[in-house]
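Nothing in this text is a laboratory measurement; each read-out follows from the coordinates by a stated rule. A quick note: this is a predicted structure, and the numbers were derived from the prediction, not measured. Cβ atoms are built from the backbone, for glycine too; each structure is taken alone.
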Structure P
Amino acid sequence: MKRLHRLTGILVKLQSKKIVLAAELADKFDVSLRTIYRDISALIDAGVPIGSEAGIGYFLVDGYTLPPIMFTEKEANALITASKIIETNNDQSLIHDYQEVVEKVKAVLKTSQKEKLEILEQRMITWDPREKPHSNTLPVIQQAITDLRVLEIEYTAASNAYTKRLVEPLGVYFTSSIWVMIAYCRLRKDYRQFRTDRILQLHETQELFPPKQFTLEDYFSKYSEW
């Protein structure tokens with residue numbers, strides 16, 4: 001059963017990432033690299049289409065999907081806990097989308113698990129007395145980050161000054177219950193931060209911008225020196 005659990009876990013890990021290193025799997029399951037090599041070989045022998053690139057890692061061939069995953073009670077509880085935390089953020093679309101995810105998870109749970117989750121939902125809350133202005137722009141911003149799509153935003157700055165800008169979204173971070181977008185601002189010709197609750201209107205353009213050498217670690221390292 002221990003090996004079966006590990007083989008299932010390896011499949012889940014392979015489906016969750018584009019490339020998975022053998023060392024990463026060995027560390028996750030606390031086994032040797034040789035054991036991981038044997039497990040991968042066993043999965044291939046069982047008909048799972050696993051590809052590999054020397055020195056890079058393993059991947060699932062496109063088109064292969066796992067059967068529905070069964071959640072443990074602790075995993076289901078973790079999802080419900082996360083949903084309560086997400087409810088404290090300011091983006092209403094994120095709250096709605098995550099609730100949809102939770103509903104899909106509940107659909108594959110056993111009746112006894114569903115009953116326990118209902119009890120947990122009723123007896124767990126997150127409390128934040130601060131009044132938060134709402135936004136609904138996070139999913140569009142996230143999609144634009146991965147698509148490299150230019151956004152046009154109408155924005156109110158801290159001084160209440162209205163501005164309209166074209167920006168190249170590069171990242172987002174969450175602080176004090178507010179989502180903030182980091183983007184290259186074409187008006188200022190530099191990186192700027194935009195609170196999502198101050199975005200009055202957001203429009204997706206048809207323009208794509210070239211990839212940039214950008215990481216949040218580098219950005220915050222430079223920003224902290226200002």
Structure Q
Amino acid sequence: MLNDNVMSKSYKHLFFDLDHTLWDFEQNSRATLFQLYKEYDLANRNVPDFETLFKSYNFHNDKLWDRYRNGYIKREELRWKRMWLMLLDHKITDTSLAHEISTAFLEILPTQSLLIPHAKEILEHCKGRYEMHLITNGFDTTQRLKMQYSGIARYFKHLITSEKSNSMKPFAEIFAYALKLAGAEVEESIMIGDAIDIDILGAINAGWDTVYYNPGKVVHSRKPTFEITHLEELMRIF
């Protein structure tokens with residue numbers, strides 16, 4: 001859904017989310033976990049089906065990220081406990097193994113390079129015409145590695161992370177920090193992201209225009225400035 005009433009608005013700063021918006025978190029996570037599934041011979045440790053393992057990982061990862069965003073757990077607990085709970089679902093109670101898999105996962109994951117379709121095209125399309133930045137709740141070193149290995153680091157002037165800003169989406173402080181770092185005004189800035197209650201609602205509450213990337217056509221009651229289902233639609237906006 002492209003809002004023709006604001007099509008002529010002049011933006012100078014584009015702020016993108018990274019995971020699930022540009023960098024294909026699901027497919028990169030799948031590839032990483034499948035590699036570890038093979039390396040740790042989990043098929044012979046009561047995990048005969050990789051798909052159920054991956055489903056379990058996604059479930060616990062989402063739940064723990066929600067707890068992390070709300071300040072209930074720390075980063076290290078998030079990182080190892082998602083693996084521990086995933087293994088527990090398959091009756092594996094080896095805490096040391098959970099820590100080992102967590103460490104290996106975090107080493108391999110950022111080196112994966114799959115991007116969301118048309119991510120490179122839209123970044124190339126906007127290069128030189130806008131200043132582009134990233135706002136992510138991910139961890140600084142990990143996100144920089146993802147950018148480097150996927151070949152998109154060169155497109156962005158600033159990487160704003162929860163670590164550097166001491167806040168995270170959807171809270172207003174991270175958006176204020178982003179504007180200050182970029183030397184941008186809110187009227188000339190727009191947030192592009194896939195998480196309606198994190199990227200989009202957070203930016204709306206901070207007074208920003210937004211583009212909701214909604215490939216799953218999720219039904220919602222929010223009112224983003226624009227809504228798209230494919231990244232190539234951004235070429236009609238910018």
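Some notes on this structure:
- Structure (P, Q) behind the derived value 6, 17, 25, 30, 17, 5, 1 of P(r) over Cα pairs in 5 Å bins from 0, in percent, for residues 172-211 alone: P
- Calculating relative contact order in percent (Cα under 8 Å, 6 or more apart) for structures P, Q picks out Q as the one with the greatest value.
- Test item: semi-axes √(5λ) of the Cα gyration tensor in Å calculated as 38, 26, 16, pick one of P, Q: P
- When FRET efficiency 1/(1 + (r/R0)^6) of positions 28 and 124 (r between Cβ atoms, R0 = 25 Å, to 0.05) is computed across structures P, Q, the figure 0.75 traces back to Q.
- Once mean count of other Cβ atoms within 10 Å over residues 132-139 is computed for every structure in P, Q, the highest value turns out to be that of Q.
- When mean count of other Cβ atoms within 10 Å over residues 20-27 is computed for each of P, Q, the largest belongs to: Q
- Structures P, Q were shown, and distance in nm of label points 7 Å out along Cα→Cβ at positions 12 and 156 at 4.4 was computed from P.
- FRET efficiency 1/(1 + (r/R0)^6) of positions 52 and 84 (r between Cβ atoms, R0 = 41 Å, to 0.05) - highest-scoring structure of P, Q: Q
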